[in-house]
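The structures considered in this document are given below.
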Structure P
């Protein structure tokens, strides 16, 4: 059984999320996207857990289901902020939980450690990563902990602003209980394959969505092949890679932290350009936010293009709404874009059906030629993305914009201190 899953999302109880996030909306748009399994997100929040208990039913498999049978798995995210080795560490971890009873135990344990679980859907705690893993495993060994978006500068395992250089430095003796790593929007498996220290881990991709809209939910996903959707089967696949088939990735340039830069200064730089400037912003003179590509280069011990022997394939996509929006020159939330989106999803069954399985001739007969052309280009990896940086998403580029960018030369501007 092929299962396209997105196990890292958030509820409306997390900061900066849609107030309309509900199980009903999540199911509606997950089906539209072409997903078969969702994480609940934020099971550590008491109000959301109560809602989950009302909306979802347990059947003994560790998979929760709506009345019409759509499956969920209890998931959440915890932000650990603590000091180690004279540095402030800010690490996010995804949690997968087998049942409501265990979720209640997690609540009680976190409260006992003075974590304000009702303050945010992604609670902040002062518990170090080794202590967090040991504590959760002490509650139930079936709980799975997955380091989240492992390259993001500010909040991750390898983040340039608050992370570590080695997994063992972060999780110490609890590294034995870490089996999978989430690559995040700004990296893809090929970038992670350059680090031999990651070979033993399963690489997974999820959306970290803060809304149910189809340009967010399922924009990254992991595909499993399981005899039956059960919690234990899924965890076995994560721990052994058996049954983990492939991942769906956005082009890493699309992510908000692929390149180095400064958002306030409108400065975006490749690692090579940053190094020439000694990682200093040419506008304000402060240190740049070092992005994922740069950080991978720092830690890589293999050349680009290296393929580990047990690697899983991946497919790169751009969200369909983004493609339509670019082709029509209209907002993703506009009725014009929604009209084309609905037409395509209706013709091919789901967004992923459009992006991966659409017959070219039927595609041309269903939508405008420029939209069909972009979808076909994406399938051939011919869509170019202007890299995201310092919290700014990447954007699809036209050929003329690419030519102008190649010709441009970054010249450090004078600062007040220079006068």
Structure Q
């Protein structure tokens, strides 16, 4: 369980002789714009909501923050930037939230943060990877999320160590997809300049990618990289498998979007997932902090399955806001933003701090932990996958297994 001392500090936010400044509302309202219906990633939206709910329940059980309960107000943006902008505007101006969190789609987040910046409302980014989010340099925006450059450099290192020579990447037509493809190109040029790297942009709303897949039967690459989130990523994986391209003895399939631990993954890909190598942000064989163990325990008690990385990212996002408000002894925007800048918080996977360097690392958890693992059997759950890299675990590409076919 979370320590009594931590809960008292977060719940009461009181130090002897110090004043606490909160508004007149009965609860502390936090806005969460997420995708709850297509064409957005409903799977991501659900995991984010579940993670926020766990953190909310843990905090409220301990007395809330500054003596008030946390209330989360959700808005469905459907993965559409214009709807995200409208959702954040509503949450701030009509619902009077004091902070925003939960965002998980880069293109929508880029719209959302403009609104948060304009109204000077703190926003903790849960899962928008695009480097463009950080390059905006908005002082109100803090990033618990992963980021494209981190993924690109990690994957480029694996590709170089695997000694493949010809790589084709399929990227979705979003800021996240095209941004990560470009970042991978730059990273590979540094660590593996002899690798031929080609990227192709696909429409995330499409239902059929065979025109892009079929030419690969005649000119097979050594590796195909997917930079797409569901449902488009599932469609692409199935069509690569159905056409005998990847995963195969000749062609590796490498997921760069971290989708292999989604609860519905195997329901959608079936045989197409066997042999997949995946970049990830959590694996059960990686050590959790005390808080992480509490979040995992709470989630498993509810869902009867292992949490994925989005559960942890969302929970951390709310804990970070609670911690900042506690240290600021206020929910006022300027005080919370200042406290967030000075964050040193032990989240679920380690100590989170926000870099102050302008550019892609601005107010980002720079050294966010990551893992590399492989799915070696149909229906294999995350604890049973083959972990080949992680915090404290040196990359071992020689352990990766070629698919049988």
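Bear in mind that the values in this text are calculations on the coordinates, not laboratory data. All of these numbers come straight from a predicted model, not from anything done at the bench. Cβ atoms are built from the backbone, for glycine too; each structure is taken alone.
Of note:
- Origin of the value -9000, where helix-only ellipticity at 222 nm (-39500 (n - 2.57) for each DSSP H run of 4 or more, over all residues; to 500) was derived from one of P, Q: P
- Given 2, 8, 12, 13, 15, 15, 14, 12, 7, 3, 1, 0 for P(r) over Cα pairs in 5 Å bins from 0, in percent, for residues 208-359 alone, calculated: source structure among P, Q: P
- Mean count of other Cβ atoms within 10 Å over residues 32-39 - highest-scoring structure of P, Q: P
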